[in-house]
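Taken together, the values in this text are just the output of simple stated rules run on the coordinates, not laboratory data. All figures in this text were calculated on a predicted structure; none of them were measured in a lab. Cβ atoms are built from the backbone, for glycine too; each structure is taken alone.
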Structure 1
Amino acid sequence: MYILEDRVCASRTDLNGIMKLAGAIDVIQDCSLLWIESEPSFRDFLAANNLGMFVVSRQADIIRLPAYGERITVRTSIFDVKGYLGYRNTAMYGEDGLPCVLTWSVGAFVNRDTGKMARLPQGVIDRIAIDDKIDMEYLDKKILLPDSPGRRLNAAMVRRSDIDFNRHMNNAKYIEAALEFLPEDFAVGRLRIEYKAPAKLGDLLYPKRMEDPSGKIYILLLNAQDQPFAVAEFSRREAEHERIKAVGKA
């Protein structure tokens, strides 16, 4: 497990002084990457074989978003590794020690030159610290879209500020882009996202918005050929929490 202590600063807050969801994902992502410092043999294996870790999918359950100035603790750990894929929990806790955001994600080990997935040798896997899963609901990593034509929205270009050291659009930037197409009063209770293909500098993202009868909103970020860079599903916070409570009473 790797633990990151931080505070909610102004650059990560909205007009009400509450941490933006995109800011929370930024910190969660930072902690996940810094985890490699706690696994030097794994870090050295990746470097020696020119491999990177790339997120394939993420689920984030938002209980609350902390306020400006609040001290936060982010903890990340691996709960499984299977050849080409690693499975991770990362959770953000508030000053009161209670969870604010709970996530699980799937990451692929990828050759940086070829872009092809690489299988970790069992000897490398055996040296990685494996922790128990955290207590949250684990939905399938595959997002099923509603049977709807959806609505096309205005295209947006991938900017220089969207690119990270992997030389493509940073994972949190897809979420930041998708959030712009939600209603202003839409408080996200759950986010699920699949990363399909890396968007590069200058690419155009062609968004499509879809909804289902439950009120979930789906944002597809497509290329010019209608192939997805990313697919995101957003559930309202109030509706998601009511559903979870109902399941608990059953």
Structure 2
Amino acid sequence: MRKKIVAGNWKMNLNLPEGLELINEIYNGAPELNKNKEIVIAPPFIHITQAASQLSNMEHVHLGAQNCHHEAAGAYTGEVSASMLKSAEVEYVILGHSERRQYFHEDGTMLAKKVNQVLSNGMKVIFCCGEPLEIRDAGTENNYVGTQIEEGLFHLNADHLANVVIAYEPIWAIGTGRTASSAQAQDMHAHIRSVISAQYGPDVAASISILYGGSCKPSNAAELFACPDVDGGLIGGAALKAEEFLAIVAAIPAN
């Protein structure tokens, strides 16, 4: 059975006291989870060592990072390596987020290198993919997302791919006034699984967790998570409020 995961991406938000308070609220309010359900919290880098300490006694709650550098070490001022994250007890690293692709021009070649760095350091990848508005309107979203997955992940063997979670972000439905329906989310998640199946076989595809990252919130989480190929969510704004984040966690189906 593939894992159901709710991951909170804080992005560039919250100072140290605010982050401490949020994690404490999540700690105090988190439901008991079974082995097939996980929470991932991905704060900014300055929170990571503090968060690792706070989360050390929380079973099924895991520490994530929002990015890492594509090289192992070197003269890259201001960057953070995968081995540094591993040493700080990080378990998941988000790669290929739409904001990283747009603002920092990360392409498939660079992301493949980052994936390798994370996996070689014994951590797991949350690999983001998704199409902008013009691609959705052109009706070429399946090819676009399939290419992102191929460029970033298809150099891996099946054993390495087992340590990858995929997160689908419909960029066209974030901050545009347009909404992605649960049916549209399911259609793309099913397509992503078919892309994986074509490369690695149906058994591997069936084992990969695919998260939805398009403005998931308490009001739509249960409907989204009920879709057969939606295995949880990558949460942005709602992850900054413990009550909303925990309501989304509570929407994970019982089985």
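Of the structures labelled 1, 2, one was used to calculate helix-only ellipticity at 222 nm (-39500 (n - 2.57) for each DSSP H run of 4 or more, over all residues; to 500), giving -12000. Name it.
This value belongs to structure 2.
Looking just at FRET efficiency 1/(1 + (r/R0)^6) of positions 12 and 36 (r between Cβ atoms, R0 = 25 Å, to 0.05), which of the labels 1, 2 belongs to the structure with the highest value?
If we compare FRET efficiency 1/(1 + (r/R0)^6) of positions 12 and 36 (r between Cβ atoms, R0 = 25 Å, to 0.05) over 1, 2, the biggest value is for 1.
Out of 1, 2, which one gives 17.2 for mean count of other Cβ atoms within 10 Å over residues 76-83 as computed from the coordinates?
1
Taking FRET efficiency 1/(1 + (r/R0)^6) of positions 20 and 188 (r between Cβ atoms, R0 = 30 Å, to 0.05) from the coordinates of each of 1, 2, which one would give 0.25?
The read-out comes from structure 2.
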